[in-house]
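Each structure below appears as structure tokens.
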Structure I
Amino acid sequence: MEGSVTGAGGGGWRVLFGRRHAMYLATFSLGSALYAFSAFLVSACLPSAVVELGDLSLMSWGFTFYLVAAILAGTLAATLKQRWGTQAAFQYASVVYLLGSLACGLAPAMWVLLGGRLLQGVGEGAISGLCYILIPEFFPAALIPAIFGVEAVIWALGSIVGPVVGGFLTEVISWRGAFLVSVPFILLFMAMVRIAIPSGGGGGRASAMPLPFVRLAGVGLGILLISAAAIAPPALRFAGVGAGLLVLLAMVLWDHRAANHLLPRGAFSFGSVLGLAFWIVLLMPSAHTGPGVYVILLFERVWGFSPLPASTLGATMGFTWSVVGVAVSWLSARWARACLWLGPLIMTAGLAICGVSLWQHGLLLFLAGQALVGLAYGVSWGFVSQAIMVGVAPADRDRASGMVPTMMSAGLAVGAALGGVAANSAGLAVSDTPAVVTHAGIWCFTLATAIALGAFLISLRLRVRMGD
């Protein structure tokens, strides 16, 4: 059997929280908390920010700019670690994230807000990639499910605190306060990195090789072409998506042949555990994010909720993910492998139910569909990530581990862009009436269901490859 996935068990939890691993776990947890808290908080405040500074057709760009930058920075995480050392790379990334948060919170115009989101993406992309690189470097493979159980708890807290704080600040004070509230958390993370992570460690082979700026620019161009399709004239929307996908494919093929490659060997191959798991990490976020960008807007326009309750209901998916993620980390190896394909299957069902609920105007059915999407992530995400980390050669371990959150960000960016194409094609670019928002939501969830189905079909091949 190629690669393996296992459950943590009670012993794994005791060892994880022991003195030997506690400081590294705290650092990883803080880095993950920055991402989780920010993701839910921004979902709550960004609609109000866009309405005040710009227009709804640009809302997906607030996510896309962030995600494009996160992808590029995350792709370089392993290289930055080898050049500067882990501590210095963390600190530089944190400063960039801090500047981005200040720019968003103080933005006088939409272009400044988008620039701030770009800086936030650079900082968070590098931080996330470096945090994931820490996992196989400082923890034995048997503890990986327990670590993702801890991450699930962090996401549970983020899914509760982020929307509530973001919605409260947006409704009572301003959306600006919702962006600025992350500043003390960034400063705390910088202090923890200085305490927990040893300095030095840079100057390796990667420091002597030139950075692949052309390939990085190509990746950014491909995603931006897909994103631009969301606000392009109708006749050019699908052409933009196709052109962007072709550019991304060309960059992946180029990277496979390059000496200073960014991706681990076997990435996106349909003949290896690593490659198949990469596809799942890309497609699952692509599926849920397209409609996910507009979930808060659906609660506000279709069901008439104000920002605070809308943001709280919008946390259904993330909260379910977190609770289930803790529970499944205890599973045996055989059940863990089954989770790899059950997750995409459950996501397909959940997204389809959300689409049907909009036809029926059924709030409870919509919430049930969102809960199923969260269940899908909770069931499979930790084990898919583990398959990537343990199914790669030691020389590619940093690249593979650091690329897990980067591939997730890539999926989020592509999903947000495709969701923008679907929503604006359905009329959201010119109107945000309840009828138009409902129609746009139906189109987004239909497209998302098709993408999730593709992830499920790939997961069946992964099941065969792993000998289950």
Structure II
Amino acid sequence: MKFIKRLLIITLIAVAIIVYFNYPKLNLISGFASKNMASSVFIADRNPDAIRDNDNDIPLVTLAEVKIDENSAIGSVYGLMKRKSIYREGLGCVLINDEFDSTKPYLKPNRRFFNSELAFPYGNSMPKDTIFENVNYPKLIAAVANSFSDPEIKKTRTVLVYHKNRIIAEKYVDGFDEKTSILGWSATKSIIATLYGILEYQGKIALNSPAPIAAWQTDDRKNITLNHLLRMQSGLAWEEDYTKISDVTKMLFLATDMTKAQAEKEAIAKPTEVWNYSSGTSNLLTGILRQQFKTEQEFLDFPYSALIDKIGMHSMVLEADMAGNYVGSSYAWANTRDWAKFGILYLNKGNWNGEQLFDEKWIQYITKPTAHSKGTYGGHFWLNAEGKYPDVPRDMFSANGFQGQRVFIIPSKDLVIVRTGLSEEPEFDMNTFLREILSAVD
């Protein structure tokens, strides 16, 4: 009997220790589950059961239970640490805290949708089939099909290949089609960067100007420029670790105003001395973007009027935090064809059906390798400058997101390739995927 009592006490102590050290994580677990469920249901119009069994089928997140009502989702872990996400028209879904007043009126972006008889990408109609002599179509079809093989491992959802003003291949997994919105995760960073390229082209900002952060002006941080931020080489402290309570997880799942997380960090190096990937930096850039406008409404409208609706990415939704800032690090949703349009804008060197949105030199800027990134990063775009993908042209650059969301631009091959899914390296071999498609396009 004494042995049983001692064993029980030891067990209770062990459980208490586990709970003590892991309880704070429940906030993040239920928060992720709630937010991902809400956005996938209310933006992508997907089935909650499919989201639970696939999108939220992530270690620890599987512990969370999420309940859906008319415009919100509440996540919890065995009834503990409940987190609520609500849907706001025009602003997507937001994970809220107890202080947030969901009854308060809010501004939303003005959208300008158009229906054009022009063929994709400048309109919504599909052109007549065109056969290119330089494309081996059976080989291309096989390459795309291979990216959907082993679905439990590769977890590909959509693939689109664009060449010479035509979609030459397009495939969707069951439950997804050309209208299904996909979360780009960090591909959103490239959207935010493009807005800076547009402002620069309009003569409204200079990339080498100091970042306008008042708190930085009394210390060495005053030397940090917009260029340093766009290249992730500010020298500011930041921990980008999604497996634990870190700077990035606290920002995404706890912060009211996500633009402040990076701004409040100390400098651990001088600008350009280190390269440190930081979602906080992207949200800081979103906050600086907001400062360029006199009113909140102008800020909310700008990404759509200057870029998103301008090129017909009408399915795209930029989600905002509780303070009304777009979450430029992570939360842009769009269907696969609209993600392709973003790549096509870059393939066309910033020209959209005759209108120049940003200077051609902007592409030289964002594809110039950033020091200490080993040739993999430019200005909020990923690069292949030093052959990370050995079988792919060095001029390829891309917008990359968590779980293998990719918009690849390969100018030398006149190609844009979009791949979305729930896995990336090593489960999904991007080099092989691209090599097989490239081998079909001479």
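Read-outs: derived from the displayed coordinates by stated rules, not from any lab. Treat the numbers as computed from the prediction; the structure is a model and nothing was measured. Cβ atoms are built from the backbone, for glycine too; each structure is taken alone.
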Between structures I, II, where is distance in nm of label points 7 Å out along Cα→Cβ at positions 123 and 339 highest?
I
Here mean count of other Cβ atoms within 10 Å over residues 107-114 was calculated and came to 13.2; which of the structures I, II was it taken from?
II
For the read-out Rg/Rh (Cα atoms, Kirkwood Rh), for residues 163-274 alone, a value of 1.13 was computed from one structure; give its label from I, II.
I
Quick one: relative contact order in percent (Cα under 8 Å, 6 or more apart) came out at 18 when computed from one of I, II, so which one is it?
II
For the read-out percent of Cα pairs over 35 Å apart, a value of 24 was computed from one structure; give its label from I, II.
I
When you work out distance in nm of label points 7 Å out along Cα→Cβ at positions 99 and 395 for each of the structures I, II, which one comes out largest?
II
To which of I, II does the computed value -9500 (helix-only ellipticity at 222 nm (-39500 (n - 2.57) for each DSSP H run of 4 or more, over all residues; to 500)) belong?
II
